Structure 1
Amino acid sequence: MDCIKRLLSVAVLVTLIWSLPAAYAASVVENERRLRETKKCPNCDLQGASLAYAHLVDADLSGAILQSADLRNTNLSGANLYGANLGNAKVNNANLTRVDLRRANLAGADLSAANLRAADVRDVDLRGANLRGADLTHTDLRGADLRAADLRDAEMTRADLRTAQVIYADMRGAKGIIPEHKADLRNRGAKVDESPF
């Protein structure tokens, strides 16, 4: 009898374990639907979500989990992503103008050719992120962690990098960095062109 009870317990446990991924996937799909309909999904789980080409202007995604999400070519202009986790997300070619990304995690994210004009990127983790060719004009990057980030060919006119961690950040070919700032960035460990412009 004990043997049968143990076998039944194991069978129930295996069934529960197999059903977890389906339940998890269903919750992400439900959160995607809710976000598209209401443009509100604070603190929700969107890990691995497919939101490429979505129109999410002024969306509230504060505290959302967007790790490894596909946000390519998505319009997130004016969105609230305060404290969101976008680690390893695909955000290339996305419109992130005027976005609040304070305290967000974008470590390892692909933001190549993304438009981050006038975005608030203070205290953001961008370690190892790909920002190649991104537009960072008037972007506030104070306190951001840009260690080993790729910023080659980025537009950085009037980007505020005071207090940003830039060790091993590759800014070669970046445009709009004035000569005094280039010297400061170089002294702080960034790879910056020697040319004055």
Structure 2
Amino acid sequence: MLLTLPTHSECNRSYEQDEEYFVAALTPSIMDSPTAFARVNEIMGAYRERKNEGLVRKVLTEWDWNPPEIQLKPGQVAKRFDGERVRRIVWKIVRGLHFHHSYRVLPEETPHVIDHRWPEAELPEQYSYIQSQELMGRYKEVLAYQCGIFPELGGMQYWALCFWSRLSFFVAFHGIDCTCHVCVASRISAENSQNG
């Protein structure tokens, strides 16, 4: 069983469609992963039963054989995806993993950066810090991750997530107790919006 955490059911339901999109939009582009291939078969099986027609249609429109802004090699196709929905799920997962390790809730509005890398892309230099960290995850072929907190970088946290052994996301954010002007302003803004 994958890691599950206690959540507020209404809040968790608000992510449901984005989670389904995340899997449906990203797994077809990494079909050489056995776990991703199996998931695509599940999605297409549901489609044949008319259970997720809208989702599959949306994902199919994201493939582009002749994008004007990219020069593709013969036989290649561009895969677009809704970055906001994908980033929302990656951030939810990082926040959950953060809670799992620290028992502290990382507010959704915490300033953060998410960087996506396809399997053949080079690792961004700023994420080289986490390469020496322990590789974690109950089912690493589905989700493996590394994280590091670096006091020498102002308490910066770096997380690397690898889905289906192929697709990587790198996330950086300041710790909950960070006192830099960006983090303090973000907490003040969040408190003001909660107080109306």
Task: For helix-only ellipticity at 222 nm (-39500 (n - 2.57) for each DSSP H run of 4 or more, over all residues; to 500) computed as -8000, the structure of 1, 2 it came from - done: 1
- [ ] Work out which structure the value 40, 19, 12 belongs to, where semi-axes √(5λ) of the Cα gyration tensor in Å was derived from one of 1, 2.
- [x] 1
- [ ] Taking relative contact order in percent (Cα under 8 Å, 6 or more apart) as the quantity of interest, name the structure among 1, 2 where it is greatest.
- [x] 2
Open item on the list: Ranked on distance in nm of label points 7 Å out along Cα→Cβ at positions 31 and 103, which label among 1, 2 comes first with the largest value?
Closed with: 2
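A value of 2.3 was computed for distance in nm of label points 7 Å out along Cα→Cβ at positions 127 and 175; which of 1, 2 is the source structure?
2
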- [ ] Assign the value 14.8, calculated as mean count of other Cβ atoms within 10 Å over residues 39-46, to the correct structure from 1, 2.
- [x] 2
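Any read-out appearing in this document is the output of simple, stated calculations on the displayed coordinates, not a laboratory observation. These figures come from a predicted structure and were not determined experimentally. Cβ atoms are built from the backbone, for glycine too; each structure is taken alone.
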